[in-house]
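Following are the structures in question.
Throughout, read-outs are computed from the coordinates displayed, never taken from laboratory work. Note that this is a predicted model, so its numbers are computed, not measured. Cβ atoms are built from the backbone, for glycine too; each structure is taken alone.
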Structure I
Amino acid sequence: MNKEPILLIMAAGMGSRYGGLKQIDPVGPNGEVILDYSIFDARRAGFRRVIFLIKHQIEAEFRHFVGDRLSKYIEVNYAFQETDMLPAGYSVPEGRVKPFGTGHAVLCCKDLIDAPFAVINADDYYGPGAFRAAYDALTHLQDDEKLRFMMVAYRLKNTLTENGYVSRGVCEVSEDGSLKGITERTHIISTCDGPLYTEGDGLYRSLPADAPVSMNMWGFTPSLLTELEARFPLFLDRALKENPLKAEFFLPFAVNELLDEKKAAVRVLYSEDRWWGVTYQEDKPQVKAALAALAENGLYPAPLWQ
């Protein structure tokens with residue numbers, strides 16, 4: 001029998017982004033933070049286990065303000081990402097403080113992963129539909145002649161902000177619903193003429209409003225960990241020469257490599273929910289208003305945990 005799917009939440013950067021966990025901003029009508037909504041939606045979709053990927057320096061605060069409280073509703077486990085968690089024979093370049101990216105983050109959880117698992121960001125609101133789609137897919141996810149993965153894509157128009165530019169991974173999807181590749185667009189703006197992007201040359205080009213984009217909600221079989229373990233040293237060999245202080249081992253890059261090598265297939269699922277995140281401080285009032293409206297419309301109880 002397949003083991004129950006796991007939810008992996010990447011939260012190692014929370015301390016630096018928020019200036020300390022005590023400053024996590026409430027966004028829900030009763031003081032809820034975005035993580036509350038992720039756990040609530042995941043639990044009602046069927047998830048019963050969560051791994052919080054954090055840093056040791058925020059462990060005490062995270063347990064107190066987040067983990068201990070949410071452990072009443074879901075089984076909580078912890079994994080840790082530290083810059084010096086490297087393969088034998090490698091060391092952290094002098095002056096490097098930046099973590100080694102999301103691929104390295106997932107690799108840091110390998111001892112806790114024994115079933116298909118979803119990966120999300122800690123500070124993004126994904127909506128209930130995404131968690132339902134992910135859980136249902138993970139319960140049937142099984143490798144065959146290829147590694148079988150999945151991702152939840154959003155419509156670009158449902159991920160934009162009016163307050164500045166954003167980066168999005170624009171997905172190319174085949175007719176059978178499989179991911180062909182992801183192109184990172186690092187400067188996308190919302191306009192009255194639809195989404196536009198620039199490649200730094202001052203020229204703006206259009207993107208379809210319904211273009212599928214990755215918001216870092218992935219689903220994998222544990223076989224991904226074997227691939228990451230093999231590829232991370234190769235990344236280090238290259239990156240520590242070219243850009244030792246900032247190069248990152250990104251999860252989508254590893255997936256793209258597996259697709260190019262025909263070793264993996266990624267099924268693309270779609271969420272029609274609105275994705276929310278506080279990219280800019282000006283986004284916060286909009287997020288708060290949106291979550292209050294969802295509670296008023298009955299999608300969430302108020303307070304969330306009754």
Structure II
Amino acid sequence: MTQHKHSSSGVFRDYVDAFEALLRYPLNAVPLTDTPPPAREVDRNKPLALIVSPHPDDECLIGGLALRLQHEAGFDVLNVAATLGSNVGRQQARWHELLHACERLDFATLDPAFDGRRPINPARRAADPQSWARDVARLAGIFDAYRPRLILFPHDADGSATHIGTHALTRDALALYAQPVWLAQTEFWATLAEPNLLVELSGGTVCTMLEALTCHRKEIERNPYHLRLTSWLADSVRRGGETVFGAGLTPPAYPFGALYRMDRWDGEKIVTVTKKMGVGADEKIGAIFDDVATDTAVKTAPAQSS
């Protein structure tokens with residue numbers, strides 16, 4: 001290893017070396033059975049958080065809010081797999097990995113089998129509006145069948161074409177569904193421009209997310225991003241301390257957190273939640289739905305047209 005002429009020693013060197021070792025840690029993936037578990041059904045007696053996931057693994061990466069609602073506020077969680085990845089030869093295996101992951105998370109799971117499993121991206125939306133409309137109707141039908149209280153989906157600039165396409169698909173489906181529902185836009189490949197909700201995640205919640213993520217075997221073999229999950233969740237607290245709590249203010253002391261853009265769909269348009277919220281691990285996560293606490297204001301943001 002090349003030594004910088006000003007390289008530190010002592011506690012700083014120990015800290016960096018220890019952190020580097022964690023990024024190389026041979027973290028064993030959880031064992032998987034040859035036969036995947038069955039997809040769990042939704043408990044209709046509970047309020048529902050519905051995740052529209054661009055790929056198998058997104059349910060783990062952005063699922064912190066859903067897990068807290070599940071464990072603390074009596075929600076059930078349904079993960080809708082918008083795609084099973086672009087590699088057709090891997091789709092069945094990825095579905096099996098997803099079933100294992102959702103069993104770890106205790107999420108119900110649904111494969112909507114969108115039209116011919118065509119790509120979910122803006123290019124297809126523009127080039128093939130008829131097949132896109134069929135997928136929009138299918139997703140709106142799922143919303144109608146399950147009547148979620150909260151829908152989680154990627155924001156409109158989330159870096160990946162499939163993530164951006166999943167945002168557009170969800171927005172188009174909301175226009176057909178035309179029922180009020182809370183929205184939580186998520187981030188992974190690109191950060192939210194204006195997050196308004198920072199949710200602290202306990203060590204136990206992060207462990208659950210990490211264990212479930214290791215079920216996506218081939219993905220973490222190709223790119224061991226599971227080893228960087230904790231770094232990303234810690235950095236979300238740094239960003240949230242400025243973007244949610246306010247620039248120049250003392251940030252929260254959360255070890256781990258997740259950022260979201262929380263708004264309300266009123267059946268016709270997005271109603272912007274102007275209040276910025278931080279929810280610590282010892283605070284009630286259900287407070288994010290309190291009408292008094294949301295301080296909403298109408299924003300002109302109609303559903304996207306085909």
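Matching task: -11500 is the computed value of helix-only ellipticity at 222 nm (-39500 (n - 2.57) for each DSSP H run of 4 or more, over all residues; to 500). Pick the structure from I, II. Only one of I, II returns -11500 for helix-only ellipticity at 222 nm (-39500 (n - 2.57) for each DSSP H run of 4 or more, over all residues; to 500), namely II.
When relative contact order in percent (Cα under 8 Å, 6 or more apart) is computed for each of I, II, the one that comes out at 20 is II. A value of 18.8 for mean count of other Cβ atoms within 10 Å over residues 164-171, calculated from one of I, II, originates in structure I.
Comparing distance in nm of label points 7 Å out along Cα→Cβ at positions 92 and 212 across I, II, which is largest?
Biggest value here belongs to I.
Look at FRET efficiency 1/(1 + (r/R0)^6) of positions 76 and 132 (r between Cβ atoms, R0 = 30 Å, to 0.05) for each of I, II: the largest one is in I.
Which structure, out of I, II, was distance in nm of label points 7 Å out along Cα→Cβ at positions 84 and 156 calculated from, if the result is 4.4?
The correct label is I.
Which of the displayed structures (I, II) returns the greatest value of distance in nm of label points 7 Å out along Cα→Cβ at positions 52 and 244 on calculation?
I
If Cα extents along the principal axes in Å computes to 62, 48, 39, which of I, II did it come from? The value was obtained from structure II. Here log10 I(q)/I(0) by the Debye sum over Cα atoms at q = 0.15 Å⁻¹, for residues 28-203 alone was derived from just one of the structures I, II, and that gives -0.85; the source is II.
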